[in-house]
Structure I
Amino acid sequence: MSFIFIYITNPNKKEAERISSHLLKNRLIACANIFPVDSQYWWEGKIEKTKEYVLLAKTSKNNFEKVKKEVKRIHKYTVPEIAKIEVEANEEYEDWVEREVK
C-alpha cells in the first residue's frame, strides 16, 4: 500500500476545517488532523511571523495529485504549501485509509 500524509498550511482554523471537509466529502482523504503552529518564513522580501493552522490529511499515494489540484483551486493563499510525506503505518490503519478514499 502507498500511504501518505499531505501537510497543508492555512491562515486560520476555519480555513483548515473548510478544506478538510471539502476533501473528506469528495473522498479524497480518509482522515485529517488540524493543529495550530507558529510560522516564520520569507514573503515578499521580508521575514514574516504568524500563527497558522496545519491540516494533516491522510490518503493513498495515488490521490496526491488530485488533492493538490483541489487544494490549489480552493485555498485562499496565493502560494499554499501542499507537501507530500510518505509514511508507513500499521497494516490495519493503512487498509482503512485505502478503503475510505476514491
Structure II
Amino acid sequence: MNPNMLRQAQQLQAKLAKAQQELSEMTTEVTTGGGAIKVVIDGKQQIRSIVISPEVVSDGDIDMLQDMMTAGVNEAIVKSQEMAADHLGKLTGGLNIPGLM
C-alpha cells in the first residue's frame, strides 16, 4: 500500500473516532402528545431521558401513555440517526461507509 494512502487512511480513522465521540455528546429532543412526553436521545441512539407530564399519568389511560411513549422513542431514534448521518456525512463527504453507525 502506498505510504501516502496509509497515512490518509489513518487520518480518516482518527477523524471518524473523534466524530463518533462527538456523537455520543450530541443530543436531540422529541416531544409527543402535545408536549406530554419528552424524549432526549444522543447521536449514538442511546436514550438519555424520558420526561412524562404528570397530567398524562393522572389521566389513567395506560394505552394512550404507551402509544405516546412508543411514538416518542421511535421518532427520537429516527431524529438521532438523521443527526448522526449528517454529522458523519460532513466528514466522509457523503460516502456511505458500512459500520459507521
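Tabulated results
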{"quantity": "Comparison of I, II by mean count of other Cβ atoms within 10 Å over residues 2-9 - largest value held by", "calculated": "I"}
{"quantity": "Mean count of other Cβ atoms within 10 Å over residues 58-65 - structure with the largest value, from I, II", "calculated": "I"}
{"quantity": "Entry that produces -20500 once helix-only ellipticity at 222 nm (-39500 (n - 2.57) for each DSSP H run of 4 or more, over all residues; to 500) is calculated, selected from I, II", "calculated": "II"}
{"quantity": "With distance in nm of label points 7 Å out along Cα→Cβ at positions 10 and 74 derived as 4.7, matching label from I, II", "calculated": "II"}
{"quantity": "Which entry (I, II) yields the derived value 66, 19, 16 for Cα extents along the principal axes in Å", "calculated": "II"}
{"quantity": "Winner on relative contact order in percent (Cα under 8 Å, 6 or more apart) once structures I, II are ranked, highest first", "calculated": "I"}
{"quantity": "Top of I, II by mean count of other Cβ atoms within 10 Å over residues 18-25, largest first", "calculated": "I"}
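Bear in mind that the values in this text are calculations on the coordinates, not laboratory data. It should be emphasised that the depicted structure is a prediction, and the values quoted were computed from it without experimental measurement. Cβ atoms are built from the backbone, for glycine too; each structure is taken alone.
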